[in-house]
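Student: For reference, the structures are reproduced in the following blocks.
Nothing in this text is a laboratory measurement; each read-out follows from the coordinates by a stated rule. This is a predicted model, so every value here is computed, not measured. Cβ atoms are built from the backbone, for glycine too; each structure is taken alone.
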Structure I
Amino acid sequence: MIRIANTSLSAELNPQGGELWSLWDAAGRALMTDADPAFWTGHAPLLFPIVGALNGVYRLDGQEYSLPKHGFARRRSFELVEHAPDCARFRLVDDAETRAAYPFAFALDIAYALDGATLSIEATASNRDDRDMPVSFGFHPAFAWPLPFGGTKESHCIRFEKDEPAPLRQIEGDLISPEPRPTPVEGNMFGLRDDLFTADALIWDQIQSRSLRYGADEGPWLEIAFPDTSMLGIWTKPGARYVCIEPWHGIADPVGFSGEIWDKPGIERLVPGETRTFAMRVTLRD
């Protein structure tokens, strides 16, 4: 594990997957999942080069390729390329194994930095190939539910930056159902309950907000900003002690989708030499 810290926060980072593994406040209280294997052992996997599942395969220039759900980055070992007391940067580059499933020369850099009570995460995808490259990216951090400040699970909610009246997307066999789901958000307030997640994640594909606050009615809370991602997933397993708040730029294939990968929702087209950065900031507020 790679550790970074300042006087307000400390974090552990795992080179396997380039993943944020733990986050603590100044008193040593854990702000992230306990990774109970009865529910889910993930912490904050990075979703690249796709988000969600494929309808079997993806199609590119007349060829078919397979990728696992959420891509391969979370299962790969990243190189540590920078490390200071309060920051670190990791890099994943293509190799023969990745090119068999994703035939591009790429680099994925993940930079973590602490500044006061804020943890910033920047993921930068670079096209090092000589042709256009399709890219999606998603964050998948699991925060403690309840947070370690005395509130009950039932007292925790999410308050979006803006009102969010749009219907949500539903998961159907790992893919996106054509039938929308009415939103549980009232104005900008979303009360968390286990029973909302019996059918997998809640997915906002028309999210208006670019930040939200998560926590109990009283006590410290987390402000989560996601300026570069156009979608959001929120997920847990009923009974677990975490909730994943997941800024995404990309989404699973719709049910029955059989088009080219360029038509997959949320795909970015990077021309040769182009980069695309996706940022997320987590701030502990009193």
Structure II
Amino acid sequence: MKLLRTPEERFERLAGYSFKPHYCEADGVRIHYVDEGGDRGETVLMMHGEPSWSYLYRKMIPIVSGAGYRVIAPDLVGFGKSDKPAEMGDYTYQRHVDWITGLMRSLDLRNVTLVCQDWGGLVGLRVAAENEERFSRICVSNTGLPVGKGTPSEAFLKWREFSQRSPEFDIGRIIAGACVRTLEPAEIAAYDAPFPDDSYKAGARIFPSLVPVDPDDPAVPANKKAWEVLSAWTKPFMTAFSDSDPITGGGDAYFQKTVPGAKGIKHVTLKGGGHFVQEDKGEEWAQIIVKFVRDT
């Protein structure tokens, strides 16, 4: 496949993001990740979604790493500093799972706490279910693991239509529009940084169409198998959804009801947070994660 690589100068002097870059290769694709903090025997894997990148976690990484935990925050393939396949057909749900699995095994991550939102959950929960022995606990926000049942939210259907048909696909403004607080121009520019022009946006464009909302979707069997694991998951499992996300609202209740490890956990609702809760309530969520790891 043809791979595009965003010039490094696009990432110079980004607002609030000065982490040293790290790279590994999985199936011939270079994946970028942030690697910060000490080693208290615990690793927190922060998985972003669509169309963001590890910049989304910039407020949270210093808090969690400052508590002594190692933080790994990768950029999904097609986003951030990771390579970007040029054709939409090069992106599949399974490939994203395989790429992140490759990164995790390359780094030999163990005792992992998965922290995930949006597509970070769709990918991360699959990786956790398929590599259960490497994970100690999970904290999810504004995400799900669909298996082609039910009716998607109207907000999601409109977003999927927009992603495929809109002639303009302004990443920074898309993210800003899904936050409660008003992002600064420099923050919006940082979300635009990975995409010098539209040729770099194939992954961002196709992602909404990869969500398995149809029972015949090729990702459904693997997601169902992941749910079999999660339905027997007794390790600590926390939900930290926001109160103002029209796409995933209410999804926390299903996790709490279905995952055994969610029983007895003090779940939280991040008030005043939009879809990109890391932007609206990042510091608060980070402190919750630190307490969650310590308490369990």
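Student: Match the computed value 2.0 of distance in nm of label points 7 Å out along Cα→Cβ at positions 36 and 100 to one of the structures I, II, and report its label.
Tutor: Numbers: I: 3.8; II: 2.0.
The correct label is II.
Student: With mean count of other Cβ atoms within 10 Å over residues 244-251 coming out at 18.2, pick the structure among I, II it was computed from.
Tutor: Numbers: I: 24.5; II: 18.2.
Computing mean count of other Cβ atoms within 10 Å over residues 244-251 on every structure in I, II gives 18.2 only for II.
Student: Using mean projected area of the Cα convex hull in nm², for residues 140-219 alone for the comparison, can you identify which of I, II gives the largest number?
Tutor: Numbers: I: 5.7; II: 6.6.
Largest value of mean projected area of the Cα convex hull in nm², for residues 140-219 alone: II.
Student: Let me ask something else about it. For P(r) over Cα pairs in 10 Å bins from 0, in percent, for residues 60-187 alone, the calculated result is 10, 34, 38, 17, 1, so let me know which of I, II that is. Working shown, then result.
Tutor: Values: I: 9, 25, 29, 27, 9, 0; II: 10, 34, 38, 17, 1.
This value belongs to structure II.
Student: Right, another one. Of structures I, II, which gives -500 when helix-only ellipticity at 222 nm (-39500 (n - 2.57) for each DSSP H run of 4 or more, over all residues; to 500) is computed from the coordinates?
Tutor: On the way: I: -500; II: -10500.
The structure behind it is I.
Student: Matching task: 1.5 is the computed value of distance in nm of label points 7 Å out along Cα→Cβ at positions 164 and 236. Pick the structure from I, II. The partial results should precede the final answer.
Tutor: Numbers: I: 1.5; II: 4.2.
Only structure I yields this read-out.
Student: Identify which of structures I, II gives the largest calculated value of distance in nm of label points 7 Å out along Cα→Cβ at positions 172 and 204. Please report the intermediate quantities before stating the final value.
Tutor: Details: I: 2.4; II: 1.0.
Going through I, II one by one, distance in nm of label points 7 Å out along Cα→Cβ at positions 172 and 204 peaks for structure I.
Student: In addition: Of structures I, II, which gives 25, 22, 20 when semi-axes √(5λ) of the Cα gyration tensor in Å is computed from the coordinates?
Tutor: Working: I: 29, 24, 16; II: 25, 22, 20.
Answer by label: II.
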